[in-house]
Structure I
Amino acid sequence: MTDDRALIREMYRKYWRCMIEKDADGLRSLMAEDYYLLHMTGVKQSADVFLEGLMDGTFNYYAADHDSIKVTLNGSSAVLIGRSRVTAVVYGGRKHNWRLQGDFSLRKENGTWKFTGSRASTY
């Protein structure tokens, strides 16, 4: 039997690896078609808009060390709350260390978990 919680935690780790490596295809493979990101600024972006910002240098991620990754399952949907210490430069600012919390929603599509949305905040 597959351990869905472990798979979802690994998805979160892969999400950050892809962000650091600017691997748009890898990130896209984790996202549902309707994925969105709600930044801590309140800006809501579709996957396409967010990935464009990642690739054009609006968002630059250098490291992510994970403090906790909690997963709650509810049938074919799930919630992940990840807390990570992230080194990043965003919107042309200076390199900064952030304590970021990502609240992710997921659903199982054709037997595969996909992120449907995420909300970023600090902790």
Structure II
Amino acid sequence: MQAFVFDTYALLEIIAGNPSYAKYLNSEIVINDFIFAELCYKLIRENGIEVANFYVDKYAMFRKGLDAKTIKEAMMFRVQHKKKNLSPADCISYVMALKLDLKFLTGDMQFENMENVEFVK
């Protein structure tokens, strides 16, 4: 089973049933608290608390902690790519993926054609 660091976009596409993400349903999911928080917020905002609770409970078990060095490196990465207007959560997840030797699974256009990214629309 292949593992990926999933971003919020990828998780929301899986929840929505996007067939482009079907092949990732059996992948090992790795997320951090920043992606988890974004997922919670977007699900509550767009789907209501009951739906949000179901998916928040489902994905909580895939959270992996971060160290301060990873967060600092991610913010340096964000500054280096400031013209792309990358979110802090995505930068942290991208750097996390690099450190874990995993690909970053996303459909965010800012990451298309970047190294170490599995880009899926």
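Once mean count of other Cβ atoms within 10 Å over residues 58-65 is evaluated on every structure in I, II, the highest one turns out to be I. Looking at relative contact order in percent (Cα under 8 Å, 6 or more apart) over structures I, II, structure II comes out largest. Of structures I, II, the largest value of mean count of other Cβ atoms within 10 Å over residues 18-25 belongs to I.
When distance in nm of label points 7 Å out along Cα→Cβ at positions 10 and 82 is calculated for each of the structures I, II, which structure yields the highest value? The partial results should precede the final answer.
Working: I: 1.4; II: 2.9.
Once distance in nm of label points 7 Å out along Cα→Cβ at positions 10 and 82 is tallied for I, II, the winner is II.
When helix-only ellipticity at 222 nm (-39500 (n - 2.57) for each DSSP H run of 4 or more, over all residues; to 500) is computed for each of I, II, which one produces -8500? The value was obtained from structure I.
From I, II, which structure was mean projected area of the Cα convex hull in nm², for residues 34-73 alone = 3.1 calculated on? Attributed to the structure labelled II.
Here, each number is a calculation from the coordinates, and none is a lab measurement. All figures in this text were calculated on a predicted structure; none of them were measured in a lab. Cβ atoms are built from the backbone, for glycine too; each structure is taken alone.
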